[in-house]
Structure I
């Protein structure tokens, strides 16, 4: 079971879509959740209309990825690391029981991404704690979960330091499918042009995957991942992406060297 948890509608397609498509091809059951409704993602629509539009787009994006969609629990700029949100997300994680959890980088350019990562990690950590009550109430679950962090926006942390992947995934064969899923978010072309100066939403996706591909020195288009520390989640050597994706997945030896040197 694979659970992708991100902040805003379209974040999953942009950062994780290719890997999800490959995992689906490998026989995994896929689940999709964005914590925010995307309520502020328009310069022309009011929040109520924007929520409805982006909910529709997210459900279609999940369908195109072959994933089960789960509803949001917050609005834009209102994803906070606090008990109520944690209990609601933990309930969903106990229902899904993922063996693989894909989420944001621990450090990214905006707090919605960072807080989503924190909530996802803690919700997964609490999965087997009988004294942690979820909302709605769900019984604790057993089993390992391996957490993978996507690359931050522009492959940099909030202070501009370059972040490199631990794992490269070759998405060349599914790039068209990733673009097709991202294209479900039609409202975002207008919004990103206004808010961030992106000339082409879909072109930006292709450029980002090309940059990761170049870093890999192997793949033309890629997505990059880093594993969360195993303690409390899984076996020390657990790495199901390598096992499931085979030749489309490779470790970055440079990352291992930097981590041992304390600079990973």
Structure II
């Protein structure tokens, strides 16, 4: 790790420590009510009683997330590529996509329960609905925006028309696809919590948060699970960005001003 990256990490740690300190002060001296705002100390203490339960809930929620995002990426990239590259497919699919896309994922909860019952597949289906459309739209935009000059150059160099989609359009669209997947993962993670909260699953972080802690007014435990949700989302996003930006799309990196 170079000096600049190390400085950045130190600044991140300092900002988090300051935020926690500020939170403790507000909780103890301004709010003075642990039901309204539990302090970091109480939240940390609640972890002691949940250290066996929390890992299992994380695993279950990650399972729901993985099911939904995996199928969302598969369908979104496939449909987005076909509709973005072939005009006839775009004309056929666009009305259907634009009718279904604005429907909120939670509106599908009753059908998810009827179709899949209270299973991991039901929660994964809600995540799929939330993740698939950002991936699809960004993939479509990537394939649709391939420059004509790039296609002409590939043809002149001997690339066959049947291979243009995979040899020219797909590499060009990769940054768009990566952006769509990143957005889809963020929405999908929110849908995991919402699906579990609304009863699609009988386990997981969202289920425990809304069905167990909130009805029993366990606000410190509730705050702990909220922080865990945020930390997992951060970890997922940072991991994805590392592999995509540092490994897959290194040629696309721009110049970033160093602060």
Structure III
């Protein structure tokens, strides 16, 4: 399998030297060119898991491999797009895209590559603009172009559209699908939105919490473009919502029980 997680666990130690288990025994296999979304309630560890694939966090247990090579640190074979674009305001759009390419190719080659991906995200006419002159949605497109310019094997996206208004989000959904179909990248996408996950993905992986674990893995064979009023989309949304509501209710009951115990 292209990207493999085997018995992955993560435990943090707080300032009082108390261990907190974020998730445990995560097994997940992702094929090359797949678009996979991870859904789950807050605190289930989905963003932490993505950071571990990126090599920004280390596993406490188990292993993560990409093309049979264990991931132990960050590398150019994985591109990361965060919720906030994390662009350099003192650089123009094209220089932001070429920044990670410094030292790997000539400036002319980097500019040509940047122009290619800026055209893909429909920002060619803004390549000389500073990023602070762009809207939030345009800045996120710059971040996507920058990640793609590195030619990663896997594109990791951590709620990249979460801070955008609904109209802009829907536009970028369509853009991302086109980019994915053109580049055939493997995408691992973290989101809180059930609708977003179903609209974009080949698979939707649902995580539970306390500790985090995979509770469902839905293969989505609904033809694209997927409309919200499609009966199969509505049915799948209901199934995922039922699962997530069960997990959220479990957490609320646990917190209420802890409050009652603490007050005694």
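What follows draws every value from the coordinates through simple rules; no lab data is involved. Since the structure is predicted, the reported quantities are computational estimates derived from the model, not experimental observations. Cβ atoms are built from the backbone, for glycine too; each structure is taken alone.
Values as computed for the structure displayed
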item: Comparison of I, II, III - label where distance in nm of label points 7 Å out along Cα→Cβ at positions 220 and 236 is highest; result: I
item: For 11.9 (mean count of other Cβ atoms within 10 Å over residues 68-75, calculated) the corresponding structure among I, II, III; result: III
item: With distance in nm of label points 7 Å out along Cα→Cβ at positions 60 and 212 derived as 0.7, matching label from I, II, III; result: II
item: For Rg and Dmax of the Cα atoms in Å, for residues 84-179 alone computed as 15.5, 45, the structure of I, II, III it came from; result: I
item: At a computed 14.6, 42 (Rg and Dmax of the Cα atoms in Å, for residues 52-107 alone), which of I, II, III; result: III
item: At a computed 19.7 (Kirkwood radius over Cα pairs in Å), which of I, II, III; result: III
